[in-house]
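Every read-out reported here was derived from the displayed coordinates using simple, explicitly stated rules and does not represent laboratory data. The model shown is predicted, which means the values in this text are computed figures rather than measured ones. Cβ atoms are built from the backbone, for glycine too; each structure is taken alone.
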Structure I
Amino acid sequence: MKKHKLSVSLEPLKSKIKFFEPMKKHTSLKVGGPAEIYFQPSDLDELGLFLSNIDNDIPIFWLGRGSNILVRDGGISGVVISSSLISKKIEKIDNNSIKVGANVPCTMLAKQCIRWGMAPSEFFSGIPGSIGGALAMNAGAYGHETWERVDSVKIVDRLGGYHTRKPSEYKINYRSVVGPPDEWFISANLIFDPNKSSSLEKQKEMLSKRKNSQPLGKPSCGSVFRNPEGNFAAKLIQDSGLKGFRIGGAHISTKHANFIINDQKASAEDIERLINYIQKKIIEKFDIQLECEVKIVGNL
């Protein structure tokens, strides 16, 4: 792993910076090698100071709640910025719109929107992780997607500058969002439909369905694969007889076949090998290429 040096201008942030921090401590899969440089700002001022004082040749990886990534055992070169202490507020703008920080859990957003009577918002209960992650991949559940509700987003660039962008500045598709490089979501303004009503009972029903159908509370990354057009990844994996199949310390969930569980101190290599094995078997049986929903990052 290449070693990068930080500017002396970052001395005031010394207590917030760690070197060779194990990423397994910060991901829902509980695997991952070390981050060469790990920075956890307490507020946007610290974030801006840090970004404006690091060299342009140092790669940056933005970490939210760590729920949709697989960090390889070789770790991550450059800087990992953890947003876990910033962007955690939900503010009501008017009766139909809100501003939500990128690190707000999607389930918390759903609950607050229901309190305010904003709909459709219950579907956010079915999305694991944070709003930032939901924005980055256009996460969705129960027939709705995150970017259907987005009016604008606030981003930070790698020079520490803050900007507001509209959805038209992004290429948005199913579980895919492409925008300007080296920018990260700080918050989003969401607009809801005044002609629709929210329901706490509907949210409870969705949470119950999620609890009954997914292996919650176990080390996983949520759904591993995107659903192919006209099909479901979980059904393809189940119909291939792969439920429960294991490589090393990782196995395919017997509760939901599109989940991989780390139940025996798996390595990231175990999990990636299992992902590759699933893809190989689905091609052999159905001639369908499963695309990863989980983001695989880092060094082998």
Structure II
Amino acid sequence: MERPVTKDPREMKSADELLDATCEQTDFYIKIAALSHNIGHQTVMDYNADPLNSLMLDDTLENGNDIYKYNKEFDSYLNVISLGHVNIADSLAAIQKLVFDEKKYTMDELLRALKSNWDGYEEMRQDFVNAPKHGNDDDYADEWAVKVKKKFWETAQKTKDAWGNPCTFDGSSVIAYQAMAFGIGATPDGRMMSDYIADGSCSPSAGADKKGPTAVLNSVGKVPFLYTGLFNQRFMPSFLEGENKKLFSEYLREWFEKMTIPHIQFNVVSSETLREAQKDPESHPDLQVRIAGYSAHFVDLPKETQDSIICRTEHSF
């Protein structure tokens, strides 16, 4: 199986072509992942028998199957972790606007800027930072978020495992937005090499959501629910007090009624408190924060993870 050769970006006429090429390369790696998945699952079935628990289920007794074999054949779950798709959407939106629509920059200029980690291209980087971003109820950016999710999901679905189940994505990326970012170069959304990518798999990039929490909810709600996802937000503590409790309750109802956002989790602690805890951890031993799918004591986290939470937009109504 040979890696596909896709068109040189300098020859492309739209960001859609870039998305198609990205998915073609992704398809190649998904097929490799499927081979590994098949071998691993078959090995579990062949060498990890569990006769005791197999005797306790009617289905395994009736079919004469070991419980592991029974589960793997019917629920093999071939999946790839969804990571950085929001950054891809923001990058494609910026490329379409600045390279193809406005023709302010050429693709060659962009590639040189990315290769240099934007060094010497700060004015250009600011244009890409300020290009439309997912999370502001802006259809220009949000349509790219929809395209990216659908196109990647359709790409994954083309590959099936040995038991006939199509591949999907899993948005339960947890802390990978920080750990994996260290190996990712500069991106066309204005992000620098090794900077964090968007936390969660539904959340806007940190600081990119500038129009308030409802605009974020509207943006994320436009993206179809095709697989699991993590969506993180921060709120000022004052907005869970007094009359603001009703606003927050209505906000949660709006989230639920959209029926396209599978998961939402909040940090309701001010940046001031978080920075105080960084300086004086012994005075904040019980301060808990939500990372992305799990909670932890803030003072036990590495500074990089603490900073990634502080830099999330602190919303108010």
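Tabulated data for the structure shown
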{"item": "Entry that produces -14000 once helix-only ellipticity at 222 nm (-39500 (n - 2.57) for each DSSP H run of 4 or more, over all residues; to 500) is calculated, selected from I, II", "result": "II"}
{"item": "With distance in nm of label points 7 Å out along Cα→Cβ at positions 154 and 226 derived as 3.0, matching label from I, II", "result": "I"}
{"item": "At a computed 16.6, 56 (Rg and Dmax of the Cα atoms in Å, for residues 130-249 alone), which of I, II", "result": "II"}
{"item": "FRET efficiency 1/(1 + (r/R0)^6) of positions 18 and 122 (r between Cβ atoms, R0 = 35 Å, to 0.05) from the coordinates reads 0.90; which among I, II", "result": "II"}
{"item": "Top of I, II by Kirkwood radius over Cα pairs in Å, largest first", "result": "II"}
{"item": "Origin of the value 23.1, where mean count of other Cβ atoms within 10 Å over residues 34-41 was derived from one of I, II", "result": "I"}
{"item": "When mean count of other Cβ atoms within 10 Å over residues 202-209 is computed for each of I, II, the largest belongs to", "result": "II"}
{"item": "Origin of the derived value 5.6 (distance in nm of label points 7 Å out along Cα→Cβ at positions 74 and 194; candidates I, II)", "result": "I"}
{"item": "Read-out mean projected area of the Cα convex hull in nm², for residues 58-113 alone, computed value 5.0, structure in I, II", "result": "I"}
{"item": "Comparison of I, II by mean count of other Cβ atoms within 10 Å over residues 66-73 - largest value held by", "result": "I"}
